[in-house]
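A.B. asks: Below you'll find the structures, each written out as structure tokens.
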Structure 1
Amino acid sequence: MERILVIQTAFIGDAILTLPMIQKLKKDNTSSKIDVVCIPSTLEIFSSSPNVENAIVLDKKGKHKSITGLWKFIKELRKNNYTRIYSPHRSFRSSFIVMNLKVKETYGFSNASFRHVYYNLIEYIPSHHEVRRNLNLIGFDSDNDWKILPEVRVPELSRIKVENYLSEINFDNKVISIAPGSVWNTKKYPAEYFESIIKYLTENTFKVILTGSEKEKQLCDSLKEKFNQNVYSSAGVFTLVETVELIKRTRLLITNDSASTHLGMCANIPVLTLYCSTVPQFGFFPYNNSSSFLSFNDLYCKPCGIHGYEKCPVKNFACGYNLKPEIVISKIKEMLND
């Protein structure tokens, strides 16, 4: 039986956007087993994919950080006798792993570090969505058929956990989910603007569930505390896959350019992504038919980077503050009325 290895050791959002490629790869190679090398924070994502045989953790900040630790990791991988390797991740470390596994059929992007180690180099097209770029890596490209949604399995106990939570807040069909956080501060839509949006929603009989990780709990709790009722914080309560199950029950997800956008694609619900320092043209926008995005682009300094910064480089955060709550509320009305 053929064993295929996919190397994706980037962030949570990148991991989710690798799933459609894996799904297509499995569909075209039904008898093959697909393993994924990932990082600890994305283990849950790949373990939840029905198309991944094994998710293998590369702890690049821990026991595999040193060259000795990395070499031991590679020696263990060699035992699996892979026949093909696909590496959407373009780092030197990923290329080093590929080189030392000594597999003949390997695929990497043309802008990968140490790219000469790949037997097959695939052009990285900046104008394409990340899902489409990853599909290009396995030889699939289509103007229309690339919009494959990522699939994750939600365990029954997780479903029950979400259902119990929703029953406690008297869940109905007028619930909106909002993910106000991000790893990068310049990707965060202003908290006071989110407050204005929540105020509009609650005044129009909607309930709001704020979602996020444990690190975003303080932000979510501070927004919740501004309101007496109908606003709930679930930050730190649910895992990534449980969050998919949670937002799947809501009418709309409003989020920054962050992993939550891609969790929304797993849930296949309407997603409104708000871009501050980044732009949709980087290829990480929500792509199902019911979703949309907003971005104030008339700025000389935008985009200031593909990821973002701790602080605005020009110290005015105009990309966030010029995207007024009224603009967002108008788009919300439009999406809810569709």
Structure 2
Amino acid sequence: MLKKIALEKLGDLVSALMEKGPLYAPVKGEKAVDFQEITNPADVILDFYNTAMSPKFAFFPQSEDLIRYRLGKEATESEAVSLDAKPSVILGVRPCDAKSFEIMDRHFLGAGIIDPYWNDKREKTTIIGYAFDPSTAADPADFYNTLGISASDTAGSDIFMIRTDKHLLFKGITEKGDRLLKELSVLEAGSKTDEKTFEDKAKKGGEVKTRFMEIQDKAVAGKLVQVFNNKEFWEKATAACISCGACTFVCPTCYCFDISDETLFRDGVRKRFWDACMFTDFTLEASGHNPRPRIFQRYRQKVCHKYSYHVDKYGCISCVGCGRCTRSCPVNIDIYSIIESASKL
């Protein structure tokens, strides 16, 4: 199913989507473009390369309440936070980010224990992917095509959107996506010419090159096992790292979290919040021992987890080449260059 709408009617489309429930879409802030829940259709923009933060927060919030309780003199009353996610839509998700949702599903849904909070939001959310413009050069930090993801990859999207000079074209990818397209009366049916335009644009997207060394999952996983104990390599690769953790917070496939209790008088809440393997106390034990006290050890853990351990456990690399870690790094460490260097040893 292919539908379309004129670019000047974007506000009408946004309004129609808002009627379906919470809508998350790109909004230009003071310093960057990021996904936000939309309250004003005029805030939505489509003239952007990619957002500073990934949209994973829609399923995995930076802070999330799990249990609320009240401390009593004889007993503690508690209740789990109910699963009450509303049907929602995320508009304008780039292909690398849409692919990241599928990778995160393997951890939150396919590891033997289903995370109910992630699952509840995932089932009730429709993803509208958005192709990169093939006529615009890829950001130097990006390397998604080396991981088999194209600028117009539909994987992970329920609906895929391609922009032309005058229209937005929408193609249903899943049954969920087709249902939403049928419900949006603001959209027009696409013609055969529109279908050809969509296919031509998608083909051009497949020709976009970010970087050139193709990363093969099993090959790179094996290479990282070989260089694991090469202390000189890892110390040189991470010499500038300050262990700030910015790379993990902007990453669409980092899922580490900690759990803590916050209380005020007798009322309390147990919540989970993002954590990062790059933080000094991430592996600090109660005894005071820390198995990864050095920066190079923590960075090695991050790289090996994404490109080796995750391949062994889930059969895929836990990275989509979005380039956010490199763009956000205050000392310009580039994970792709580290993988490339390790592959040549």
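Every number in this text was worked out from the coordinates using simple rules, so none of it is lab data. None of these values were measured; they are calculated from a predicted model. Cβ atoms are built from the backbone, for glycine too; each structure is taken alone.
A.B. asks: Thinking only about percent of Cα pairs over 26 Å apart, which of 1, 2 has the largest value?
C.D. replies: Numbers: 1: 50; 2: 54.
Greatest value across 1, 2: structure 2.
A.B. asks: If distance in nm of label points 7 Å out along Cα→Cβ at positions 17 and 297 computes to 4.6, which of 1, 2 did it come from? Don't jump to the answer; show the numbers that get you there.
C.D. replies: Working: 1: 1.6; 2: 4.6.
That value comes from structure 2.
A.B. asks: Let me ask you something else. Determine which structure produced the value 15 for relative contact order in percent (Cα under 8 Å, 6 or more apart), calculated from the coordinates; the candidates are 1, 2.
C.D. replies: On the way: 1: 15; 2: 21.
Structure of origin is 1.
A.B. asks: From 1, 2, which structure was distance in nm of label points 7 Å out along Cα→Cβ at positions 169 and 225 = 4.5 calculated on? All intermediate terms of the calculation are to be shown ahead of the outcome.
C.D. replies: Numbers: 1: 1.8; 2: 4.5.
Going label by label, the one that fits is 2.
A.B. asks: Then there's this: State the single structure among 1, 2 that was used to calculate mean count of other Cβ atoms within 10 Å over residues 145-152, giving 17.1. Show your work: numbers first, answer last.
C.D. replies: Numbers: 1: 17.1; 2: 21.6.
Considering all the candidates, the number was obtained from 1.
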